[in-house]
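Some structures are shown below for you to check.
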Structure 1
């Protein structure tokens, strides 16, 4: 009977150690998960900022300002603008 009791005690201790080990691993994995979720949230916020920045940099007014200031471009004169049809012939001029 003493052998059975010793065997059961060893089995209980082994099971208890297994439970403790698995709980510890679960806690560690949960901590890792929270860390990765924080990183994902920061990346999402950065992505939103970058989209906002891109839309700001690509506004028509900004592009027009850079084109005229840095590249010396200007809008065409409406009196000299000629509209070309699909056949390649001038349809008329815009006034």
Structure 2
């Protein structure tokens, strides 16, 4: 399922997202870093693509040629990530 990063409204995209496309629910820009599959706030410039130009405002439309709309079905499930973290912390927990 694809959804807007701002309002989380479900999107039905039939073709590529253009730079001027906006969310039909809230009017937010769709071709922005927050909607990109490569967006990662822990990476340099918050992008996993090392050749991408830095973007100052991650919520605004940009000209990035590496933009690919993120698909939440491909993202890891939050509870799975929390479970993995808990198991990792348990490995390094000090025993009495």
Seminar exercise, completed: Ranked by relative contact order in percent (Cα under 8 Å, 6 or more apart), the structure on top of 1, 2 with the greatest value is 2
Problem set entry | Cα extents along the principal axes in Å from the coordinates reads 112, 34, 17; which among 1, 2 | 1
Exercise. One of 1, 2 was used to compute helix-only ellipticity at 222 nm (-39500 (n - 2.57) for each DSSP H run of 4 or more, over all residues; to 500), and the answer was -4500. Which one was it?
Worked result: 2
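Bear in mind that the values in this text are calculations on the coordinates, not laboratory data. Computed from a predicted model, the values in this text were never measured in an experiment.
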